[in-house]
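Presented below are the structures under discussion, each in the form of structure tokens.
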Structure I
Amino acid sequence: MTNTTELREAWLDKVAGEMLPIIGVFARDFEKSTHEPFRFPTVKVSCGWPHKGGMAKKRVRGECWDTSASAGNYAEIFISPVESDADEVAHILAHELVHALLGTAVGHRKPFPQIVKAMGLQGKPTATYADVNAPFWDWARPIVEAAGEYPHAVLDGTSGKKKSKTYLIKSACPECDYTVRITQKHIDAAGHPACPACSDYDSGYIVPMTAQD
């Protein structure tokens, strides 16, 4: 595929705009299971970090914010900047569009699982995907091919960040200079340990160790 849009947001808006009415058709069969008709909110899609979990081991790949959270009454969708493959972005976007259609209060409860399955997505409702043979591509492939390559390069959220260090504190015996190093977390929880060389637990003679510079 070649690029047919210059900006990633333009790509996302184009794909979302063509997907949403089709998703609405799939959803209509399940509308009676809800207390109110599905809405078709104005959707804005951007590339951006989710509010949490963006760099977790099982990272959040997309996120939808309800219209109630938007001063402009938009359903706001964010696609993680870790994602750069057009196919991957497409099925993530489709998942989030269902949230936009139902309202985020529904979460992954009914009728969300039924709709994403009808759309051809695979996997658990909380982590859908679409492999090359997924029925999802029967209707989504022409949309993605028309949009072209997703104009975005992967953003490595760990680059340039120093790894946090665990500092060990020296704890020494005031009588024999026996030393160990322990974390502040363990000191806060249980205090400095007793010196194993000088303490006599049978007689109850305990020599507590203390912090040393």
Structure II
Amino acid sequence: MRVRLFASLRELAGATEVELELHQPTSVENCWIRLCELHSGLGHWRQSVRPAINLGYVDWDTQVSPGDELAFLPPVSGGAPASEVAIHVRVSADPIDVVAMSLAMERRGIGAIATFVGLVRDPDEGAPVPQLVYEAYPEMAEPVLMAISEAACQRFGATEVRVQHRTGAVESGADSVAVVVGAAHRHEALDACRFIIDELKSRAPIWKSAG
């Protein structure tokens, strides 16, 4: 199987492509481990690298099959590995506890926490809204939220993100989505928080209806 490397990863490995012997499907994570055994200098890049299979971004537990083209991509900026970040995302019917989300922040190097909470608005343009029903494709929604959060950390310098979105029936006035972002400075936290909720609304496979 061909593994393609770019930018800083290519320089560390001394090659644009590496052949890995693959006779049966295995995970992207296992391929990375095998690659690091061949080129030990790659190991500390794990938190910054994004894997892709056949020209599409994938998660680390995605299965790779013989004949696939696997690529590992460093940050687009080409800089050094990003500082370790903590990201937690959840899409479920469980109620949102924003206070608990904030208290759960590890707060290492954090000087500011920005929070966004979305509610079921009642009334909406004069019409009563007793509840909204949220439907999600959770197997896809959570990876999308993770990717959005990772992008926010890389783009704005946030170091910790927690995102939760409700599914099922949510009563008027109740929290439907919450984003909590920690960063060293307030502008980083605020910008990252806004970016996450804006991207969530446009990209996450989550729908709402009057039920």
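In this comparison of I, II, the computed figure 1.60 for Cα Rg over 2.2 N^0.38 Å is attributed to I. Here distance in nm of label points 7 Å out along Cα→Cβ at positions 72 and 176 was calculated and came to 7.1; which of the structures I, II was it taken from? Derived from I, not from the others. For the read-out distance in nm of label points 7 Å out along Cα→Cβ at positions 48 and 104, a value of 1.1 was computed from one structure; give its label from I, II. Source structure: I. Ranked by distance in nm of label points 7 Å out along Cα→Cβ at positions 144 and 168, structures I, II are topped by I, which has the highest value.
A short reminder: the numbers here are calculations on the coordinates, not readings from a lab. What you are looking at is a predicted structure, and each value in this text was computed from that prediction instead of being measured. Cβ atoms are built from the backbone, for glycine too; each structure is taken alone.
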